[in-house]
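Dropping the structures in below, format is C-alpha cells.
Only the coordinates and a few stated rules stand behind these numbers; no lab work does. Computed from a predicted structure; not experimentally measured. Cβ atoms are built from the backbone, for glycine too; each structure is taken alone.
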Structure P
Amino acid sequence: MKPKVPTIPGADKLFIGGRWHQPSSDQFMSVISPSDEEEVMQVAVPAIADADIAVAAARDAFDRGPWPRMSMAERAVCCERLAAELEKRLDRLNLAWMFESGAPVAHGEMINSGAGKMIWRNAIELAKSLPEEEYRSGGGVIIRREPVGTTLGVLTYNGPVVLMGMKVIPALLAGCPMIIKHAPESALTARIIAEAIEEADLPSGVASVLPAGTEVTQHLVGHAGVDMIALTGGTNIAVDVVKRSADRLARTALELGGKSPAILAEDVDFNEVAKTLIDGSTGFLGQVCVSLSRILVPRSRYDEFVELWAEKYSSLSLGPAWDTTVDRGPLAVERALLRAEKMVGQAVDEGATIAAGGKRPENLIKGWYFEPTLISDVTNRMSIAQEEVFGPVTAVIPYEGIEEAIEIANDSPFGLAASVYTQDSDLAMSVARQLRTGGVAVNLAGISLTEPFGGVKQS
C-alpha cells in the first residue's frame, strides 16, 4: 500500500543562513514520484537572488561570525546537536527520499540510517582527536589547521542524507560555513535536513539549503564569495565547475563517476560471489558511483557465468519503491531511463549481446523502470565498457590470465572503486595493489566511507 507523504516543512519557503525565507520569485516546481509519475507536491524553487543571499550570509558568518573562531571542540558540540536532529528524522528522511527518488525504504535504512549515521558520528569523533596546532622544528614553528572559507557543497539525488556525513558535517567541523546545494530531485529531503539544521541552532549564516537547478548551481560555482566547492557528480559537471571557478582559483574537491570493475578469479564460486555482487552491480538500479558495472571473468568460465548471471538478473523483480515484495524500485529521473535505453542500444550496435533485461518492463506502464541488464560479448573498447551508464546495466568481459584482467580493469578513463574475488589472499592483495583506482574491496562489493575515499583519473 502506498504510504502517506511525510510532513515536509517549508514547501513554499527556502532555508537560507539558518532561517526560513520567502523566495525571491514566485516559481514553483512539481515533485514527481518516479514510482508512478504522480505529483507528490509543489515546492518553491531557488533563484539566483536567493543564491546571492545565501553566499552573503555564509560570507558574513566566515568573515565576522563566531563559527571559524570557535574551537574544534565547540564546533563538535554543535555538530553533535545537528547529528542528533538528523537522526530523529531518519524515518521521515527515508520516506521522503523514497517518494522523490524511488529509493526503497530498506535502501534508505541501509544508506541513511546505517551508513550516514556511522559516517557523521565518525567524523565528529575524529574531529575531537585532531590537534588544532602542531609544534615542529623543536617548537619553533606552529602549524595551525584553519578553515578554507565559505564552502559550496554540490550534492546528488542518489545520496542527499549520507552526503551530510561525507561532505557537510566535516566542512562544518573544520569551521567552514556551508551552502548545501541539493539536486532539485532532493527538494523534499533537503527541507527535512533544513529543519534539522534549524533545530540544531547553529550560528547565523553557517548553513543554507538550496535544492536548485543548473542555472543557480552554475551561478554559485562562479560566485566570487565562494572559497571552495565540494562536488559529488558527473565528470562533465566537474569540468564545468573547474572552468567556472578557475579565474579565482577556488579550491575544489571532486568525487565523480566510475566504471568500476569486479575481477573474478578462476577459483571463485559464482553463487558465493552473487551474495554481494548482485547488489554491488544493481543496487538502487545502478545509480551508485561505485557500482561494479564491469565484471571481468576468466574466458574458460565465461559462458558458465553469463548463463548463471542472466538467470539471477532476470529473477529480480521491479515495482514501486513502497512495495516491499519487489527487489528493485525505479530509476530516480527520466533522463537516467533514456540514457540506459540509449547505451544498451549502442552496445548492441557495436556487437554486444543482451543476455538479460535490456528494456522497460512491460507490466509497469507508469514509472521510470528499467530491467537489470546483463550485456555479454563485450570488449573493453566498446562504449558500454568505457562510459558510465548510472543505471542497472552490467558489462561482462572475458580475460585470459590475471595480468590481462588487471590490464583491462585499468584501461578506463575512470578509477573510483574495484573488487577482487578469489580464495587466494596473496593473489587478492597482489591484484589490488596493481589496480589504478581509489579503493579496492576483496571478496565483497563496497567501500569504507569512514576512511579516505576518492578516486583517480576522471573519478
Structure Q
Amino acid sequence: MQAVQLDALTSEPAGVTAALEVVGGFDTALVNGLARVSEPQSAALGALAGAVAGSPLAEAVAAAVAKVSTGAIGTNELSALAGARAALLGAVHDALVAQADTTLGRSRFEWNSASEAVAPSQLAIGSRAWLGELAISGWRGVDHDLVAAADQTVEALLGEPALRRLAVLLDGFTAELSASAPIASMDRVPARRWADLWARALLLSWRGTESTAVESISGRLLPLGVDVHEHGTAVQAQVYGVLETEGTARQVRVSVAAAKVDTIVGPAIWQLLGGHRQLLTALAEHRALELTDMPLAATGDLLWDDDRARAGEAADPFVTATVQLPQAQAPAVAPLDRDPVHIAVPVLLEGYRFRDGALELGEARIRVELDALPSAGPLTSAGVGGSSSMIGLLRWDASGWSVRPLAIQRKVKTALTAFHNGDWALGPTDPKIAKAQAKSGDAVAVLRERAGRLLRK
C-alpha cells in the first residue's frame, strides 16, 4: 500500500458524521426508555424519522414516532425504529466499504441472494415482547426481574437449531444485562453497544428460519491470516484467505468456534479446535488447502467441513497477499450485516514507520489495534512495533480507520522473519512458551478427564 492510499482513508465519506449523530441520538433515547418521552428524546426520534424520510421506511417510521409520543407504542413500531437505525448504519457501512475498495482497487460481488422467506416462528415472535419491555423501561430501568423474564424464551430458542443466531445473541445479551443490573446505579451505560444488540435481536425476530443460499465449491484455499476471538466461555478463529477456482480468485472467510471455560487461555485454546486438523495444519505450517465440494455462502463464508479439506503444498501468506489478494473479488455483504462494526478488509501494509501505536506512511497515520493481539499466538506489541510489513484487517470505528494485525515480518538478528497469529495452532513453537505450558499442565486434558469421570458416575 502506498502513502497516497492511506491518505485517501484519512478523509471521511460525506454524510457519515451526520448519520452517526442521528443514530447516537436514538441510542441515548433508549437509556431512559420510551415510557415517558422527554423533549430531547422527542427531538432524537424526530431526527431519525427525518433521516429516512426519502426511503421506503418513511411512512412506518413517522407513524412509529407519532405513537411514541402518545405512549401507545408496540413491537411493530419499535421494529420500524430499529429498521431505521439499521438502515442508517447500513448506509455508513456502504460508504466506508466503497471508500476502502476504491482506495485498494478492489472489486466486490453484489448481494443478489434471495432465499425464500419463511414466516417467523412463535418463539421468535415471543422474544419481541421482552425486547419491547426493554425499550419502554430503558437501560436505566433494567433490573434482575426484567432480565429474568427472558430466561424461558431464551431457553426455548436455544432448543431450536434454526433459531440459533437469535438465541445466542439474546443469551449473551441477557447475561451482559444481568451482570450489570441494577443498571440504574451504573456510572456509564454502554448505550451504543446495547442499542446494537437490541436492534439486531429485534430485526432477527422477523427473519424466521430464512437461510442464505449456499453453493458447493472446489479449489485451492490460500490462507492470509487468522483473527482469534477469545472470551471466557467461547473461542472463535476466523481465517481470511483467497480461494482459487478455475482461474478466478475470491476473498473468503472460515469461522470455527468452540465452547470453553475461563481457565483455558493462551495457546491451550487451539486444542479446543482440534477437530479441524486440516485447517490448523495449514495455519501452523503455512500451507494451502485443497477443498472438495465445500459449502460456500453468498457472504463469502466457507461452512467448514474438515473432511472436505486437505492441507497441501507450502503457501507463504505474504506472497498470497502480494500477488493474489489485490486481484481477488471481495464478497458481498448481507443486508443485516451492513454495519461499520463488521468491516474487516484484508490488506498488506509495507514500508511504514511505527510510532505511538500507529503506522505512518509520509504524513498519513493509521491506528494499530495492539489490544486485539491474541495470547494464543506469537505476535506482541513490541514485535509489531519493530515490523517492516504486515498483513492485517482494515477496520473502522468512530475514531476512524484502524488495522488489526494478523501477521508481520521483522528482522531477527539479520534475517527477515515472519510471525503469524496461527503459528501455534499445533502447539507453541516458542521454547519458553512451550516449557511454561508443560509446567502448568494440560488444562484441556484435565478438564476432559474430569468431565469423563462425572459422566461415568
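For structures P, Q, which has the highest computed value of FRET efficiency 1/(1 + (r/R0)^6) of positions 122 and 394 (r between Cβ atoms, R0 = 30 Å, to 0.05)?
P
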Using distance in nm of label points 7 Å out along Cα→Cβ at positions 10 and 42 as the calculated read-out, with 4.5 as its value, let me know the right label among P, Q. Q
Taking semi-axes √(5λ) of the Cα gyration tensor in Å, for residues 50-89 alone from the coordinates of each of P, Q, which one would give 23, 17, 4? P
Please state which of the structures P, Q yields 175 when volume of the Cα convex hull per residue in Å³ is computed from it. Q
Tell me which of P, Q gives 2.9 when you compute distance in nm of label points 7 Å out along Cα→Cβ at positions 18 and 362. Q
